[in-house]
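These are the structures, in structure tokens.
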Structure P
Amino acid sequence: MDLISEVIRSVRVGSAGARLIRQPPSAGLRFAAFDGSGFHIITRGTCWLIGHGEPVPLRPGDIVLTSSGAEHGLSQTPRALRDLPLVEPGAHPPVPEPAAFEFLCGAYRLDHGHAPQYLRTLPDLIALSPDYDHHPQLRSLIDLLSAAVSAAEPGSGATRRALLDLILVQVLRQWHDQDTTAAGWPEPAHPGIAAALREIHQNPHRPWTVGRLSEVAGMPRTAFSRSFTTAVGRPPMSYLTGWRLGRAARLLRETDASLASIAPQVGYSTEFAFSAAFRREYGVSPGRFRSAASTPAAADVR
């Protein structure tokens with residue numbers, strides 16, 4: 001299974017948005033934590049990525065991936081995160097020339113649930129310096145997104161969402177290329193854990209137990225459970241539940257399939273059992289989730 005494609009399908013459950021932000025000299029801004037994922041692309045000027053670790057210098061073309069919505073900031077100079085002003089919801093006012101730095105901000109905001117499991121296993125903040133000579137398509141996508149956020153034309157909403165998807169795919173590919181040992185990448189070093197993950201991803205409808213998954217992995221149950229949790233960041237059954245319900249959320253959003261037909265596709269024997277599990281994970285019933293998804297609002301890009 002193509003896990004990056006699964007990640008894109010998962011974040012589509014939420015609302016997506018993008019905008020261009022320009023910062024005046026001596027200014028910075030802080031983004032509050034949120035449920036979802038996003039990225040910043042520096043288009044002009046230089047700045048610093050501010051998190052809870054050491055500040056990271058950024059230059060034009062650099063990309064910051066906020067894998068699971070962690071609090072962070074951007075500043076013209078290195079500063080403590082707590083000293084940066086919080087970005088308020090709503091449109092960001094235009095900044096007169098000269099701006100110290102400028103960046104595109106894209107985000108997928110999940111009103112219910114969490115960022116996909118794979119993204120939650122990545123570092124909270126990832127700074128990339130893409131090789132645009134070897135990946136000219138990324139530069140083209142960024143140029144198209146910049147144009148799409150600068151003009152409100154018919155179809156611009158659909159265009160922005162499509163471009164966000166394509167850019168996120170490119171960013172995840174480049175992260176993998178630059179750090180093949182990255183925690184949480186689809187194929188763990190242990191072939192048994194990789195085999196168990198493939199079965200979960202491809203066959204979430206099967207009646208999996210820790211024992212059955214350990215048989216797939218060819219490992220003793222206790223050793224499998226410990227190794228799986230270390231490699232993936234969650235115990236096997238917790239990961240399985242998250243994967244099943246993430247797929248269910250996509251089916252609710254993207255199809256008109258009944259709850260009775262979705263339940264067995266994601267491993268639940270009854271509609272009642274499926275609805276109860278979904279409510280525990282997402283905080284709302286499947287029906288309410290589907291109703292909200294049918295009229296999605298643009299993401300509040302902060």
Structure Q
Amino acid sequence: MRYDLVSLSIFVAVAEEQNLTRAAHRKHTAVSAVSKRIAELEQQVGTQLMLRLPRGIELTPAGHSLLYHARQVFRNLEQMEEELSDYAAGVRGHIRIYTISAALMHCLPQAVGQFLGNYPQTDIDIEEHIGIGVVQGVLEGSADVGIFSSWTTSSGIEIWPWQHDHLAVMVSPAHPLADRTSLKLIDVIDEKIIGPHRDSAVSHILDREARKLGKTLNIGLRVSSFVSMAELVSHQLGIAILPVNEISPSALLNGVRSIPLAETWASRELLVGVKNYAHASPSVKTLLKSLVPVERCEIKDGK
């Protein structure tokens with residue numbers, strides 16, 4: 001079944017304006033032409049797409065489905081046009097990366113630097129998000145590549161293990177635990193803790209493990225930046241539990257100690273993911289191959 005792009009564009013305008021007249025004005029055409037296009041679409045799909053009401057229109061379930069897919073079509077066309085214009089300008093590809101801060105602070109800069117050294121005309125955009133934001137961006141098509149941890153649910157994404165990470169406890173040099181070589185969660189459960197973003201994977205894991213101990217974490221402060229957490233620890237405002245890859249070398253300059261959290265659940269993998277490798281652009285595939293052996297791909301089913 002073939003769909004006319006003009007008809008789909010008019011349908012999207014009607015759905016967004018919820019009014020035939022406003023949609024006709026927006027598309028610079030006659031109301032009768034808009035009505036005819038919608039009728040032809042309904043005939044083509046074999047079902048009603050919208051209800052005509054006295055004050056406008058209302059989409060049927062089939063109409064909502066078509067609106068979703070039509071927007072995807074136009075989003076893909078925009079991306080295609082953007083990539084082709086990049087080629088015309090001498091830029092061989094455009095890659096959008098969503099990543100958690102652990103990768104951005106540790107491995108990603110070097111990996112991107114090496115890639116750009118080999119492909120200097122590639123344009124790369126990097127945005128930092130929490131894990132669920134990374135996955136959502138990949139699923140919605142806002143990001144071509146996502147980097148997140150194995151603690152984040154990633155149903156519907158093709159993933160590859162990339163780097164290993166582990167939780168550590170950060171304490172000030174004057175803290176009674178500063179001389180320890182390793183710690184268990186029970187050792188710090190009653191300490192005043194500087195916590196991460198409530199929706200972060202680290203926060204969820206720590207809350208879950210505390211409940212297993214019959215305890216609740218004593219969160220005195222919450223900050224969204226792991227760098228800020230280290231700064232607060234140095235001022236003796238509490239301890240912090242965070243991934244080793246989140247700890248920058250500068251965070252340890254004030255004598256702050258990083259002590260491994262000796263728990264089996266405290267280890268995680270940093271994953272690289274795309275929505276569909278087979279449909280990824282050549283630039284994205286080249287980047288993935290520079291990071292991981294793509295034949296080790298897994299498709300997460302959420303189980």
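Readers should treat all values here as calculations from the given coordinates under stated rules, not as data from a laboratory. For clarity, every value in this text was computed on a predicted model and none was experimentally measured. Cβ atoms are built from the backbone, for glycine too; each structure is taken alone.
When Rg and Dmax of the Cα atoms in Å, for residues 123-234 alone is computed across structures P, Q, the figure 16.4, 50 traces back to Q. Computing distance in nm of label points 7 Å out along Cα→Cβ at positions 67 and 267 across structures P, Q gives 2.2 for structure P.
When distance in nm of label points 7 Å out along Cα→Cβ at positions 107 and 283 is computed for each of P, Q, which one produces 1.5? Derived from P, not from the others. Given 1.8 as the derived value for distance in nm of label points 7 Å out along Cα→Cβ at positions 35 and 291, which of the supplied structures P, Q does it correspond to? Working through the options, I get structure P.
Ranked by Rg/Rh (Cα atoms, Kirkwood Rh), structures P, Q are topped by Q, which has the highest value.
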